[in-house]
Structure 1
Amino acid sequence: MGNTAVQTSAWELPETLDLVPDIDRLKEIISDWTDQCDKEVRDIVRRQMSARAKYFRPVTIFACHRSVSEQDPTPALLSSAAALELIHNVSLIVDDILDRSRFRRGNLSLHCRFGFLPALMTAGYINCSAFKLVTTDSYSVSLLAELMQRLGVAECLQWRLRRKPLGVEDWRQIAGEDTGVMFETCARLGTRDDRLRKFGYLLGTLYHGCDDVADVRGATALGGGKKEDVVDGILTLPAAIATRDLNTALLFRRASQENAAEITEQLTLALPEAENYLDKIAAEAETEALANAKFPERLIALIQHTRALSRA
């Protein structure tokens with residue numbers, strides 16, 4: 001695997017990490033669940049779940065599992081991976097509504113295709129279904145419930161701190177409790193313990209930071225740029241660096257559609273330092289993988305792949 005991950009599209013990650021059979025089994029579980037959904041929401045659910053997906057989070061679960069075990073994933077682990085993928089899709093539906101996004105993965109976003117109320121109600125339906133998939137697995141129920149709580153708190157924190165020119169450590173806290181906790185949960189589900197918990201947290205923080213940088217570059221590696229973050233004054237990694245400058249900090253405090261281009265210009269100047277900071281997070285994640293995984297090769301390749309996304 002090794003450096004090939006750096007040159008591989010996100011869509012090819014299961015092949016790169018030799019996890020196609022695991023992902024295929026996951027898809028079967030999700031397909032069977034979709035077929036059993038209530039007919040009132042089945043078409044909406046199928047539209048959401050059948051769109052092309054990277055399966056980055058289930059890949060992380062399976063990579064963590066196979067980094068500590070030579071056994072195939074158990075039915076319980078597969079169900080928990082499916083449950084987490086459902087929860088991830090709930091977040092996508094809600095994000096599209098909040099970001100006023102018309103398209104997701106090349107198709108009309110769910111609320112644009114079916115309306116706000118059906119999209120929101122279907123998101124709730126999917127979320128509850130995730131817990132039903134793991135109802136007899138108390139370990140997964142506990143982790144997924146904790147995940148939802150921490151994500152909710154993180155989103156409220158991020159929104160409360162908008163347009164405030166805070167530092168890199170503040171960004172790291174927000175990123176860690178947002179995307180970091182999602183990947184931390186993936187690691188804990190994959191190993192059924194906490195040995196790779198910090199690795200997952202760091203991988204998610206790295207992903208979040210690469211997303212921030214890719215957005216400024218206008219890259220499409222993670223779904224395309226998000227000018228909404230600039231307009232809303234969201235504390236991204238480039239923003240945390242750029243707002244050390246007093247004039248940029250003042251611009252950021254009154255972030256709006258009118259000065260978005262000027263702020264983006266300053267964010268672009270912060271990208272080299274942001275990239276260096278991401279290198280440090282990647283190195284921390286690699287240290288964790290080497291220290292705590294019996295077979296760390298997939299985890300190293302996953303770090304390399306994630307790190308490359310900001311430059312795609």
Structure 2
Amino acid sequence: MKRFFALSRTTHGVLDLAAPGFVALLWLGGFPPLGTILLSVFTAFAAYTAIYALNDLVGIAVDREKFSGGINEGYSVEASDMRYPLAQNILPYRSGFLWFAVWFILALAGSYLLDPFIVVILLSAAILEVIYVLLLKVTYLRTFVSGLVKSSGPIAAIYVVDPNPDLARLLLVLAWVFVWEIGGQNIPADWNDTVEDQRVHAKTIPLQLGTQSAGVIVLLTLGLTVTISLFLPRVSPLDLGWAFLLASAAAGIVLLIKPGYELYKQQKEGRLAARLFDSASYYPMAQLAIITIYVLIQ
């Protein structure tokens with residue numbers, strides 16, 4: 001099973017579950033029924049498992065070329081030696097496709113039971129993920145596609161607790177996840193993989209714009225992430241005062257701004273990019289912990 005979990009980056013996928021959980025609690029202002037929670041967690045796990053596997057299935061040829069000189073160290077949240085098992089030929093393509101198909105069907109079924117519109121969101125996320133992978137050698141602007149893919153989970157969580165969400169508040173949440181993904185996940189991941197990406201002439205922000213510009217973009221997007229987070233209480237019926245804002249800002253400064261600034265200062269150090277990726281991966285978990293405390297108190 002380790003090969004299959006490596007294909008789906010399961011450790012990272014589990015951390016990703018925190019973002020939809022945080023958004024759902026924030027939006028609803030309380031816990032939904034237990035049955036809804038269990039079905040939502042299962043559906044989200046199935047969706048992330050399938051989409052991450054889809055990434056490697058679509059990009060197998062390029063991945064084999066990228067890592068022909070060996071697999072880099074990776075990040076602590078997905079540092080298994082079995083990373084990219086298809087590219088390393090330790091997992092047959094047919095087995096990987098069946099793994100993806102089963103989890104995707106389960107995710108579709110769970111989405112339909114939660115709210116049929118979530119099926120549309122999931123299908124859109126899958127299509128966007130394919131587009132993202134295919135754009136690797138085309139344009140660094142694919143980072144925007146990555147932001148939309150990662151935003152799909154939290155947006156789906158809103159529809160779980162509110163079938164008719166207010167569009168302005170929904171777009172606020174989307175913007176928050178969008179800039180966090182670009183500055184805290186996508187660019188750092190590409191930065192850490194510059195040696196491998198050069199082998200395939202990939203078009204990424206660190207390679208096309210240079211590390212100095214990449215560092216500036218990282219700082220700007222992470223700064224926007226923390227700034228937008230201060231407006232997130234507007235989407236919640238909870239009375240979230242200054243203590244919540246301070247806790248939320250502190251999480252952003254420690255997990256995003258600090259490692260992002262360190263990367264900006266030492267622009268040639270790829271391991272700092274991996275460190276930012278790791279730190280940013282725990283940011284939604286920190287936000288989930290904060291909102292859970294407030295929900296329990298109120």
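Only the coordinates and a few stated rules stand behind these numbers; no lab work does. Because the structure is predicted, anything quoted here is derived from the model rather than measured. Cβ atoms are built from the backbone, for glycine too; each structure is taken alone.
Of note:
- Source structure (of 1, 2) for distance in nm of label points 7 Å out along Cα→Cβ at positions 17 and 249, computed value 3.9: 1
- Identity of the structure behind 0.55 (criterion: FRET efficiency 1/(1 + (r/R0)^6) of positions 153 and 217 (r between Cβ atoms, R0 = 30 Å, to 0.05), calculated), options 1, 2: 1
- For the set 1, 2, ranking by distance in nm of label points 7 Å out along Cα→Cβ at positions 89 and 193 places 1 highest.
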